[in-house]
Structure I
Amino acid sequence: MHNRTLRQVVEGQTVVTAPSVTTVRAAAVTMARHNIGAILVVDDRGLLSGLFTERDVLNRVVARGLDPEQTPLSAVMTARPQTATPDKPLAHALHMMFEGGFRHVPVVENGRPVGMVSARNALGLEIHQFEQELVERDHIAEIL
């Protein structure tokens, strides 16, 4: 099965970012509008400073009784999240997710986010290729 690089995985993605002063509510609205499970938090130079996920909304905001209208991302984000560079294979990011117990890996180049790999979308092409291989195997078995 072909193992894509992270650059290939994030190719064509719209990189969705927010400054750390953004409120949780504004970030959640942005995430819902873009149908994404995490937003990349950047500093004023565009460098990655954190990651805020839908699980953070649940565990760090709602469960603690914080006001999403008043709480800035800086108070509830994962600061300095683990990242990967675009030249790494997809398997590297999947291994990071498995070992770290998280679902998103920011892909950064020179400190700037260029995309995000998530457990939800990372396997799209690989699953499709796997299904095709199964169909081909069944077809070969029918011929034999």
Structure II
Amino acid sequence: MKKKSDTHVYYNKRRRGSTVGKYKTGNFISEKNNSTFVYRSAYEYAYLLKLEADVSVVNYIVEPFNIAYFDGKRKRSYKPDIVVLRVNGSIEVIEIKPKAMLMNEIVQRKAAAARSFIKRNFKNATVEYKFITEEDIFSNSKEYAEILKLL
């Protein structure tokens, strides 16, 4: 009997023969950072809007650095979605994922690698690795629908 494969984590990969991914992507102009960032999903776009409006956020960077991790025996590289600097000096390394993907094996490997990276590289700072899901971004499905209309 063939083993059922795990749900794939790369939602926005292009399908064979297609020139576009499944989810909305584009450029986000950040006034707070005086910069333009690429967003790779409606969730990321909506969260960037929240960061722009949040007075506790000093600034943030999208896909700031590469973190090595192992996918089985293969060494791979992963970029966290966002790093946020707060007014209180704390730093958050953010990964935005649908809640349904949080227990995915690859997602968990990346998270473990990120936590290890943080321990090694941010010894004198308060840095937290955290997942942000649709439940953190939208209070109801109507909000999500409104974001989709903007994109």
Structure (I, II) behind the derived value 123 of volume of the Cα convex hull per residue in Å³: I
helix-only ellipticity at 222 nm (-39500 (n - 2.57) for each DSSP H run of 4 or more, over all residues; to 500) derived as -8500 - corresponding label from I, II: II
Of the structures I, II, the one that 28 was derived from, the read-out being relative contact order in percent (Cα under 8 Å, 6 or more apart): I
Parent structure of the calculated result 12.4, given that mean count of other Cβ atoms within 10 Å over residues 60-67 is the read-out and I, II the choices: I
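Coordinate-derived values only; no laboratory data. The structure displayed is predicted, hence computed values, not measured ones. Cβ atoms are built from the backbone, for glycine too; each structure is taken alone.
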